[in-house]
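In the part that follows, the structures are each spelled out as structure tokens.
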Structure 1
């Protein structure tokens, strides 16, 4: 697992916490990744238990309930 990927996941997490992701295309552009990569990262966060929803009214991904990104647990899972 690369540091770049971890950084992108943390960036996505922070934007979701602020409820300021914008539409998927805008968030992907902001993060300098493809929309497909963004969807894969969202899927990965959901696989870690993140209750992520897209709110069309707010035009943002949001957390359905509070969720913490456990960085150390993530790093441990993907250690080499």
Structure 2
């Protein structure tokens, strides 16, 4: 479960960087490797949380949620460690 959290965090960080460059072709390699698995989670999040100052904050929200879940489940006193 830990490597899954790490991989998804990396993918969302790549998505954060991709938002800085709007001309990136999301449907072409290598960008589609980060776009395809994260977009199903980001699309509903964008519907709930509007951009702040023109910046899409949905990938930042997901990095925070994944970090929180990682700590709750796998941290020193996590539910799956006890």
Structure 3
């Protein structure tokens, strides 16, 4: 019996094309995981964009680094 490994991914789309490429990249990663079958991904999405910064006055909350450290990887789109 084989087991499936789950990787926790922090997704930070950012702004502009970052949101588009992040959505597309997640589709590709999920397809790859489905073809391989030995792993999958668990995504946590963070709205740490310039647009959000303008609305609330901060990019990341004070515990942002702590939140990210709980993940195996970070997928970052673009901020500008």
Value 12.2, 42 of Rg and Dmax of the Cα atoms in Å was derived from the coordinates of, among 1, 2, 3, structure 1
Highest-scoring structure on distance in nm of label points 7 Å out along Cα→Cβ at positions 26 and 58 (candidates 1, 2, 3) is 3
Note: helix-only ellipticity at 222 nm (-39500 (n - 2.57) for each DSSP H run of 4 or more, over all residues; to 500) at -12500, derived from one of structures 1, 2, 3, originates from structure 3
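Any read-out appearing in this document is the output of simple, stated calculations on the displayed coordinates, not a laboratory observation. Bear in mind that the values here come from a model prediction, so they are computed numbers and not experimental data. Cβ atoms are built from the backbone, for glycine too; each structure is taken alone.
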